[in-house]
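A.B. asks: Structures are listed in the sections that come next.
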Structure P
Amino acid sequence: MPSIVIALPILVLPVMTVYAAVSDLFTMRIPNRISLVLVAAFALAVPVAGLDGWTAALHLFVGLGVLCLTFGMFAAGWIGGGDAKLAAALALWMGPGQGLPFGVYTALFGGGLTLAFLSFRAIPLPQMALREEWILRLHGRENGVPYGIAIAAGAMAAFPATPWFKALAPLL
């Protein structure tokens, strides 16, 4: 089988992660299909990366644990539902080896993102920006922070240390 065909399920991770961040930036929404595609691609990527059943199950437990945690955060109104599902789907990929670094990176990027948005919202917008709905939405103090950007950045920072990235390296 050509190496690019083998790599396709793994390449879904960075592609969908970037798509989620861009979607959250422009619409303040992360479509459910992104998380569903990430979960489906995980199932296809397990044999490509050579993960055994026990390791795949550990990845599943990490994803489910993060889903429980982020669902609680969603219920408390701290994050959006799309953020919760995206974090869980990406934690599934990160597994026990990169789950903690993923969480730490996400928190650090989230703190920086929040500070950036507080600064952005404190300055008046230039006239040309007032015509862009997505900029007005981001500037509105009543709106939240598109935390999917931080979640995506955390995943991309942790990705090079995952078995997925290691499986990709010789193929590309």
Structure Q
Amino acid sequence: MKYFCFALILIAKNAFSIQIMKSSSGGKGCPKALIKATPVDLKVGFKDFKVSASKRLQRKSCQLVLSLKIPKGQQVSLGDFTLSGEKKIHSASTFDFRMEAFFAGGQGTKLRKRWTNKSIGPISLKYGQKNNSWSSCGQDVNVRFNISLMVKSKKRSSDFGQLKSLKGKNWLSFRKC
């Protein structure tokens, strides 16, 4: 039990030695996303990240950037994220969702999801890295999220797709290098 407590203290100490220096959002989908980030929890709320078939084709994108200050002798890796929203798609429309999370200058796992036909209700997606890439040892890094929504329709309709939140519990992993 005492080793378990020591391990938890060590993990917490490493997590809080990493600092989030700055966060920003941009793109038609989320010019003012509400970003609350610590090295342990990430919560992003989207006010109006929605596409509709009222124009037959609509695409919106969102780019999020978090600048991390990494202490000497440590490196980080990205964990898992949960995305939630809602959709209302009839047979004449399709709704496409895409996301990638990565360190600036690199690549991440790409998540793509398409809904067609009659699909109405909440959206709940899990995003996880397939390959655990680590930041450079002791180097500050920018974490980037590229997200896009697109709806296509053969005719104008009230169909839509919307992203409301992105959350990450223990979204960063830490290790000594």
Structure R
Amino acid sequence: MATNEAPEGANGNGNATQPTLNVLAQYVKDLSFESPGAPNSLRGRDKAPGININVNVNANPMTDKQFDVNLTLSAKAAFDKDVLFNVELVYGGVFRIDGFPQEHMLPLLFIECPRLLFPFARQIIAEATRNGGFPPLMLDPIDFAQMFQQKIAEEQAASKVKVS
């Protein structure tokens, strides 16, 4: 039995419209490296310094299909009370997102986009620390899905507190 109904997602001429995620631009918005104790902070030590790493993702619409996503990475290395280095990077990307259902937008912006930006930001952090006289800081891969789920859970918990 033949039907005249087009399959879901088809545009009538046999071509299905495919959702797209394109990187239009990538850029360094802010890069800061400080080594306040140099050159003394560069001397060898018998144990590794403590390193505190923070990660944040922000997304802002530019048009209805273009978004500016910023990945902020900061790392502070300290030995006892002495700061060896402090590096902060805000790495951005402009993305065109088209054809996705609305419920997929937040995961795309806060998981997929930073996942695409991270390797480039990681390399910049490694080069900045190496250029500062330290071994390159090679950040471990980041689970942006877990970060997103945690952020959603925190926002839901905060909204429950406000309602009560």
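A.B. asks: Among the shown structures P, Q, R, from which was the value 3.6 of distance in nm of label points 7 Å out along Cα→Cβ at positions 46 and 142 calculated?
C.D. replies: Details: P: 4.6; Q: 2.1; R: 3.6.
It traces back to R.
A.B. asks: Starting from the value 36, 16, 13: which structure in P, Q, R was semi-axes √(5λ) of the Cα gyration tensor in Å calculated from? Numbers along the way, then the final one.
C.D. replies: Values: P: 32, 17, 13; Q: 36, 16, 13; R: 42, 20, 13.
Derived from the structure labelled Q.
A.B. asks: Which one of P, Q, R has helix-only ellipticity at 222 nm (-39500 (n - 2.57) for each DSSP H run of 4 or more, over all residues; to 500), as calculated from the coordinates, equal to -8000?
C.D. replies: On the way: P: -26000; Q: -3000; R: -8000.
Structure R accounts for this read-out.
No lab work stands behind these numbers, since they all come straight from the coordinates. Since the structure is predicted, the reported quantities are computational estimates derived from the model, not experimental observations. Cβ atoms are built from the backbone, for glycine too; each structure is taken alone.
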